[in-house]
Structure I
Amino acid sequence: MRSWLPVLRDRRRYIAFELEAEGRVSRGELVGEIRAAQSSLFGDLGAAKNRFRMISFDGRFGLIRCSHKRTEECRALLATVGSVAGTRAAIRVRGISGSIKAATEKYIPQSTLQPDENKRRVDLGPVSGSVARVIGREIDLCPDDRKMTEGSGTRYVGLTSFDLCGEDIDADGTSDGL
């Protein structure tokens with residue numbers, strides 16, 4: 001299937017939310033409850049204009065995609081959900097963003113990006129912390145000094161394996177890059 005040109009695509013917004021429930025709630029039950037509330041609140045035509053879609057849900061935090069013109073309606077929709085499958089629940093919107101990456105980094109806590117004693121550590125003088133994840137030559141570092149990432153909107157510092165393996169004169173680290 002061929003993708004559309006960017007000017008022809010619908011603009012989207014991603015709503016990051018937190019579910020507070022008395023018991024465990026599955027993704028399917030939550031989607032069913034939101035869809036039922038959507039059709040009762042807006043009707044079929046309004047529900048179709050919202051272009052609602054659940055992107056991810058881990059049991060507590062989730063991400064919903066909607067039309068960029070209907071973000072306020074989707075926020076109101078999430079506020080009307082009072083129970084899911086007979087369990088009392090409340091959905092709290094944490095934030096809205098234009099991309100999945102930004103919504104995830106800004107509003108959904110990343111347990112993999114928290115410092116851990118069992119993870120590998122990097123000490124490069126001004127930058128020190130534990131390695132959160134490695135993707136190719138890119139390394140995400142959870143710094144010990146939280147002021148380093150203050151105001152940047154992220155929780156980690158990006159490095160490359162070149163910073164660690166000594167291919168630069170000022171670099172320090174091991175030969176395997178970690």
Structure II
Amino acid sequence: MDDDARAYADERRRLLHDLEVERNQLIRNIETCRIRDIDRPFSGEWSLRDIVGHISSWEAEVVTAFRDIREGRRPALYDFNNEKLDEWNRDHVERKRDLDFSSVMHQLTGGRHRLLEEIDLVSDYDLTHEGSRRSLLVLSVIDHDREHWHDIAARLAGMAGARHEGPASVAEDARPA
């Protein structure tokens with residue numbers, strides 16, 4: 001294996017490791033919450049179920065973007081209008097409000113499984129080379145999980161919320177320059 005191939009393989013492992021670490025922390029923080037947090041406002045107006053549904057909705061968008069790239073199409077996520085972000089989030093949270101918590105958690109788990117399947121179809125180079133659109137997509141998911149587990153942790157600690165340091169949205173973070 002030459003140095004470039006080794007570097008791409010190492011970067012792939014790092015991305016997959018970070019995906020796993022951030023999701024595991026998110027799950028741990030969700031599991032730390034009280035049962036009452038599932039249905040009651042927990043972070044702003046959103047309950048824990050709303051937060052989990054929101055995360056799974058965005059991950060589904062990233063999975064769709066991976067498929068679009070694989071099939072030679074420009075992902076709709078790249079053209080997402082960030083001015084409609086709040087509306088999109090509200091709409092997708094509302095769509096999942098009637099689901100029970102275990103169903104929403106199942107969607108979260110299933111979405112991650114589908115994302116990993118899509119990643120498995122991509123070469124190390126295509127996933128990790130400089131300027132890789134797929135790398136941006138994976139990093140957006142990592143950042144999104146981190147943002148929400150930090151917020152949950154802050155709420156559990158009695159703090160107002162985590163300080164947001166990343167991009168404004170998955171769509172913004174995943175969009176190539």
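A short reminder: the numbers here are calculations on the coordinates, not readings from a lab. Being a predicted model, the structure only gives us computed values, none of them experimental. Cβ atoms are built from the backbone, for glycine too; each structure is taken alone.
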Next item on the list: Compute percent of Cα pairs over 22 Å apart for each of I, II and report the one that scores greatest.
Entry: I
Checklist line | Identity of the structure behind 13.2 (criterion: mean count of other Cβ atoms within 10 Å over residues 21-28, calculated), options I, II | finding: I
Item checked: Given -8000 for helix-only ellipticity at 222 nm (-39500 (n - 2.57) for each DSSP H run of 4 or more, over all residues; to 500), calculated: source structure among I, II -> I
Check: Given a computed value of 0.60 for FRET efficiency 1/(1 + (r/R0)^6) of positions 69 and 101 (r between Cβ atoms, R0 = 35 Å, to 0.05), which structure among I, II does it belong to?
Finding: II
Check: relative contact order in percent (Cα under 8 Å, 6 or more apart) was computed and gave 33; which structure, I, II, did it come from?
Finding: II
Checklist line | Value 2.8, calculated as distance in nm of label points 7 Å out along Cα→Cβ at positions 37 and 133, assigned to which of I, II | finding: I
Note to self: When distance in nm of label points 7 Å out along Cα→Cβ at positions 45 and 141 is computed for each of I, II, which one produces 2.9?
What the structure shows: II
